[in-house]
Structure 1
Amino acid sequence: MWYVIEGYDGAQGLEGRMAARERHLQRLVALRDAGRLLLAGPCPAIDAEDPGPAGFSGSLVVAEFGSLEEARAWAEADPYVESGVYERVEVRPFRRVLP
């Protein structure tokens, strides 16, 4: 089943993102290579493709997992959680309709 994982950045999110970005991306690439990633990306804190020092308000991942518990465990092990980028993470089921 597909799951939406939303991470919400804390006050020091941008600094933590730079430190943990490579490890964070490696996990997403592994999901992609396994055919389990629908989409992933950050949400700019301002209305701009590159928010610069404004940074990001969070991130969105839609990926396939065997269960809600598996999706939550994957999300909690994210380097952005470990480094304090995300102040909270929400995981919920997602039903893909289009495309």
Structure 2
Amino acid sequence: MLINPNLKYYLNDGPTKGIIRIYNLRTDKSHLVISENIIEDSKKIRFQLDLGLYSNKDLQKDYSEIGLELFSIEPILYIEDEESLEALFEKAKSQLLSNNIDLY
């Protein structure tokens, strides 16, 4: 499973960088977002989706049709040490694709 069981990202003093997954529970599709601040960006994503303003039109369409209850917006990986966000993104993407999870 991708989600890191260590809840360290909630306990940091400053913003935590990492990868957020927007997961459609009905279709099993995911969208990955690189984040400089996981907590704030998760709130921003939810707000944009609720208003119908999210930049990924396919994801926005599904969200508008299905509704919040069948979506999960959660951090799945966060930076440890000196990892780059791009490398972390590729790692998350690779893991999803290897598990046959479709991406938006």
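Each value in this text was obtained by applying a stated rule to the coordinates, not by laboratory testing. If you're wondering where the values come from, they're calculated on a predicted model, not measured in any experiment. Cβ atoms are built from the backbone, for glycine too; each structure is taken alone.
Of the structures labelled 1, 2, which one yields 2.7 when distance in nm of label points 7 Å out along Cα→Cβ at positions 55 and 71 is computed from its coordinates? All intermediate terms of the calculation are to be shown ahead of the outcome.
Working: 1: 2.7; 2: 1.6.
This value belongs to structure 1.
Which one of 1, 2 has relative contact order in percent (Cα under 8 Å, 6 or more apart), as calculated from the coordinates, equal to 49? Write down the numbers at each step before the final one.
Details: 1: 49; 2: 38.
Attributed to the structure labelled 1.
For the read-out distance in nm of label points 7 Å out along Cα→Cβ at positions 63 and 79, a value of 2.4 was computed from one structure; give its label from 1, 2. It traces back to 2. When semi-axes √(5λ) of the Cα gyration tensor in Å, for residues 39-86 alone is computed for each of 1, 2, the one that comes out at 25, 11, 10 is 2. Structures 1, 2 were shown, and mean count of other Cβ atoms within 10 Å over residues 15-22 at 15.2 was computed from 1.
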